[in-house]
Structure formats: structure tokens, C-alpha cells
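Structures given as C-alpha cells follow.
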Structure I
Amino acid sequence: MDSAHEQNVTDVVKIITLESVDSTNSELIRMCGQGPVPAWTVVTAFHQSAGRGRQGRDWQSDPDAGLWASVVLDLADCPHPQWLPLVAGLSLCNATQKLMESDVWLKWPNDVMVGGRKLAGILTEALPATTRNVVGRYIVGMGLNFETDVYPGAVGLRDLIPVGAALDRDALLAEIIESLRTLIGGWREDDWNPERIREQYVLKCLSVGAELQITEPGSPVWSGTGMSIDRSGHLVVREHDTLIDRTVVAADVIHATIAPCTPKNS
């Protein structure tokens, strides 16, 4: 990494800003391997040389082309940690919606979409329990595009905010972290019952009500209609050929692609 400085934003959130790093998730994993890292510690960087997405995909993160950040979370007493990627996606969706007039949506499990193009993505990783780390710690990594031409199918925040509006990276990161804290705090207060989160998520989820193509490892691509999100955070899809509802698990699916021209609940 080139340089770093630390900034205490609140009593419980510390943000470490790096000029360059391979991956903000990888940096936090290394930090946690060296000793206890408090929950709500954030690492952000202006450039990632080896950004990572779901299923081991590369994430394009050129200098000043986006916001790249990761945060340590403590879900030690949560019985439904599989909801965390969806909660993180919802928090990012809510935070970015405040900046623009365009509707911001989610493509299951946690892609943030505007106008059918991808604005942001999430990578959630569980930290292994070791002598230096406790059970129930997770890292949530977020990649938010500022530029539209970072890769095909992307959209950038600079093309979505009002003309002349400033894009304040620090304020945006603070808004995203606060949104995540609010959602997780409410979830915890509900004794980790995901129902309220599920209701909010479904309202923003493009995959529910859309025609989908499902790609799973070692299986033929199949199509169906997104019916709902179940209590485990899985996507329920009614297969076209059989009219049987099938449960799609995020960890097991490569793509759940939305067919063109099928707006939400059409």
C-alpha cells in the first residue's frame, strides 16, 4: 500500500483510508489475523489492484472510479447470518437512493441497480474462528461505481446525481455505514427475526416478479419467474417447464439473470 491515515468518525466507527491496496476485504482479513479488530472498523481505498466480487470474480476498481470499502461486523449471536449479504445490499440501496431522483433497486442477492445497470455490489466473507478472532465476525465489502464505463452493463454515480452536485466520498461512506448500522440495529432489536428486513428487501428487489434465467454449477440453465424471498433469504423461482417452485441459494448459484424488458412485478 502507498500510504494510510486513520480517522475516527464516531466513538464506535474507525475509518482507515488507504491510497492503494489489493483488496479492502483482504486488508481487513489480514488485520484480523494479526489481532482483535473492533466491530465497525472500516477500510477504504482510492484504488484496488485486485478487487474481488462474488464467485471469485474480479471487481474493476481503478483510481477515483468508485468507492471501495469494507467493514468488520459482529453477528456472534445471530442465528440467520445468511441474511447479512441482503441486509448489506439493502443498506447500500437505501443510502444511494438519497442522492438521486432515479429509483434504485436490488437484484438478488445484493447487486444495486439503476435503470437495469449495475451501480454497486457486495462481497460478504465470514472470518474463521482462531485464537486471534472470535466466532461470528464478518467482513462486508462494498464496491460502488462513480464512472459508467468501468465495465459493460455498469452505471456510475456521477451520471445519476443532479448536474452540478458534488460527490463527497467521505459523506457518502458515512451515509452507507449509518444505513448499515440502522438496519443491523433494528434487526438485532427484533431478536434477529428477519421478517421486517425481508419485507423491506422484497419491495426493492427486481428479481421478485421478473422472468429469470438461473445458472448453477454443473447444471443446464433453466428459466422461471421470481416468486418471493423466503425466510432464509433464498430466492423462490417458479420453473417455467414444470411450474414447480424451486429454491435458489445464493452460495450455490452463478447467475440469476433478469430477462430484458421485464420490469418489477410486470
Structure II
Amino acid sequence: MAWSQSADLNTLGNTHFSKGFYTEAFQCYSQALEVDRKNGDQRALATTLGNLGNICAVSGRREQARAYYTEVLELQKILGEERGISTTLANLGNLSADAGEWERGRAYYLEALDIMNLLADYAGKAVLLSDLGLVARETGKEAEAFDFYQESLVLMRRVGNEAGQADVFRMMARLYLSQGRFEEAQSCTLTSLDVARRLKDELRMGGAWYVLASCHEARGEWEKAIHYLQKVVRVDEKYSLPKLSENTQRLEALTTRLKNSQEIPHE
């Protein structure tokens, strides 16, 4: 009965999570955690803790997420869940990458990759390769990053992960953008946006709009940059995303820059 209650709460939490309703998802997972702690079911507990780690990670509560993932990892090692261990290692890698701890993140990713290769976990590996591409990009290894992204896309298509493809195209766009290759950056971003729209995934659409805004800003096309950044801020507001304040300030700065550029100086 307790297991069923926990499973139901996690399922409901996952539904909220998939829609971007993080507060409601966190509440469901927290209720499930209370049930699991009382029940003593380690597998159910590991599932719930993993979900709590995920929700904390996407909502900017990095240290809380790390604590949940660390506890999950300990449980998974006790239970001998190799696939779960690789996923949690990847999640810990994500937290390190988010904090700019690139070498630490890479170490977690490579440990996870070893397990995924042993398990022939192509779905997990596809995502992990894109993560390794990010680390390579951020540490100045751009050619290596492209190789990781290309290999990731091949596997994403193989396993039918369309959302993942949207992410990889967006990551490739950011790499092109950093190189000043605006046409390629925009092309990859529009591909990412098309996939996100097909999936009706507003969060990924917001991610693509953010990169498009950056492309136009880099070219001095303030009006177009503002157009896309307004869309980003609306998504941030709707889902209470952690970068709402940062993106709002950026939008205000761009609006001011556009206004100043339009002012006609007096003779």
C-alpha cells in the first residue's frame, strides 16, 4: 500500500515536472519521500530521492540536489543497480558542470560512460556525449566538442530521442556563436526550435529563443534580439525559472540600447 502511494505520488510529480510545474512536482516528491522513509523500501526511496535531485537541479538548488544524488548513489551501490549508478553519476556531473567545475564534471561523466558502454546503454550514452561536448567546449577544446555532438546526434536518432536532438542542435549553435559563425548558429538553433515546437516543449523553445536572441544581439540587431528575449522572459515567468531576474535585466538593457541607438542627436 505504501509502495503504491509512493509510486502514485512520483508519477504525479513526474507529470508536473514534464509540464514545467516544478513547485507542484517538488511537493509530490516530498510527500513520497515521507512515505518511503517510513516504509523502508530502498528501491522506492532511491527513485524518490533521484526525482527530488532532478527537481532541485533544474530549479537552481544545486547543493540540495547534490545531497539527494549522493544519497541515491549510496543506495544504488547497495542495491547493485548499475544503470541507475551511471545515471546518478551523470547527474552529479551535470551539477558540477552547472557550477563551472568542468574537470570534476568530466570525471563524473567518464565514470558514467564506462558503465553505459558495458551496459550498451545507447540512450544514456547519447545524452552523456552531449554533456562531454559541453565540457570540451567550455575548456577550449572546440574540435573535440563538435565530435562529441556529432556522435551524440547519431545515437539520439538511433534511439529516437527527439528532445535530445533539440538540445544538441542548440548546443552546437552556441559553439558556432562563440566562434562568430552566425549563419551556422542560427541554422542549428532554428532546427532545435522546429523540433521543440513539434514536441510542444515550451522550455526547449525558450532555450532556442535565448540563443536566437544572442545571435541577433551579437550582430547588433537589437529589435530582433528583444523580440526573442521577450519570449524567453515569458517562459521564465510562466515556469518560475531561476534565470528570470537575469534575463529580465538583460531585456531592459537591450531595450535601453535600442532606444539610445534610435535617438537623433541635436545639432
Structure III
Amino acid sequence: MSSDTGEVSLVIEADVASVTFNRPQARNAMTWPMYEQLVAIARQLTSDRDVKAVVFRGEGGQAFVAGTDIEQFTQFQSADDGVAYERQIEACIELLGELPQPTVAVIEGWAVGGGLAIATACDFRLATPGTRLGVPIAKTLGNCLSLANVARLRAAFGHQRVKRMLMLAEFIQAEEALACGYLHQVVAADHIAAATAELVQQLGALAPITQRVSKVALARLITQDLPVADDLIRAAYGSQDFHEGVQAFVARRPPVWSGQ
């Protein structure tokens, strides 16, 4: 893993919180310390009733978050490591989805894997025209997502688009994401800050309790009564293909899949 572990920062101005993923040299790919910082920020914001809206963005203008830093997966030894990782990610995404304030993701460029999960946990998403959204693990790592994160993606994009993401490793571009309702608005890069401020102002002028209970109600409908899926996670993370995918990515060569 790179010695530069990146940072997730929080700035609160007036009644708006801005959360920034700051590791632009790696397209803001998340490290373990960054996930820990994000969880701490979410817990802080959960109890801050003075904040009326939360904006998430990536530093550098090239990516929101380009997934999890894959070099970290070289530390995984068994399928149980994959189960623990997916539970950690799921706990983080659940915290973000349960924030009492309306949340907005500002996506410039790539939102991949865990980054797409973070954006999907937000209530609204604005993006620039060149944005690309996906989970290309069938091409890269050969791992999988937690069942709850698959359910969130399906609710946001629709069943068949998620199959394209997960099974064909396709990226969804901004125009299609806007058409299916995933994006609230597609805005040129030099106007996205103003569009974000306008949306935040609209959200801040409305009834916060209505907003709070409505988002919780919708989240419960998506994830209620999900079956246990640790067997699926173990099958992916315990496979030879997962270790081959990680080794190939780190070595910058195409993986050779065996189906084992």
C-alpha cells in the first residue's frame, strides 16, 4: 500500500457540512484510514442537529472515489477476510444512508466500486458530463458486493443495469444515469458548484423532519428482510480467482481466470 493513505476531511460552514475525499493522485481510492475517518465523520454528523445538509465530493476534479485501494487486498488470506471487509463497508454505507440530514454527492469523473456505493447512499447526486459509474469487479478483482449494497444499486439503477455493471463490467455514463433517475442533474464542471449550492439551499428550506423520516422509510424498503449472503461473499473472496485478480492488478497485467 502507498505510504500516502489520503484523507477524508470535514468542513462545516454555516449549516452545510462538506466532506471531501482527498487522495487525487489515486483518483481518491479509499484506504483503510480513509474509511475510518469517514465513519468518524458520519457519527459526528449524526448528532449535529445544526447541520441542514451534507455535501460529499472528491478532490481534484477527476474522480469522486475510484473504489478501494486494491493493493490493500494483498493482505487478505482467507474468505473470512472478505466477509469482514464487506461487513465493514456495509456498516459505513449504512451510517451514511442513515444520516439525518439530506445528503448530496457531487460526482466529477469516476465513481467506482465503493465510491459508487458511497454516492448511492446519498439522497441526491449531481454529476459532470464525463462522469462514469460502475463496479468492474468481473474484470478486475473477481470479488463481490454485500447483498445490501447490491440491493441499493438495484433500487437506484434498476435490475438489468446492475447486471451490466456486475456481470459485464460495464460503466454507466452520465446521460443514461440521468435518464434512469440515478442523477438529479448533469452540470458542466464550471457550474456544478453553483448547482450544488442551489440544491442545498432548496433542501435547507424544507421541513427537516419530513425529509428525515422519508429517507429512513425508503431505506427500510430497500434493505428490509434481506437474506444472509455470507456464503456468496466467501465463495468470491475465498476463490483462487480473487487472489489472481489482486495479483494481476498490482502487477498491471490482465488476470487469467480459472473459475476456481
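Bear in mind that the values in this text are calculations on the coordinates, not laboratory data. As the structure is a prediction and not an experimental result, all values here were calculated from the model. Cβ atoms are built from the backbone, for glycine too; each structure is taken alone.
Computing distance in nm of label points 7 Å out along Cα→Cβ at positions 63 and 199 across structures I, II, III gives 3.2 for structure II. As an exercise: distance in nm of label points 7 Å out along Cα→Cβ at positions 175 and 231, calculated from one structure in I, II, III, equals 2.4. Which structure is it? Source structure for this number: II.
When relative contact order in percent (Cα under 8 Å, 6 or more apart) is calculated for each of the structures I, II, III, the largest result comes from III.
When distance in nm of label points 7 Å out along Cα→Cβ at positions 79 and 143 is calculated for each of the structures I, II, III, the largest result comes from II.
Out of I, II, III, which one gives 2.2 for distance in nm of label points 7 Å out along Cα→Cβ at positions 127 and 167 as computed from the coordinates? Going label by label, the one that fits is III. When helix-only ellipticity at 222 nm (-39500 (n - 2.57) for each DSSP H run of 4 or more, over all residues; to 500) is computed across structures I, II, III, the figure -7000 traces back to I.
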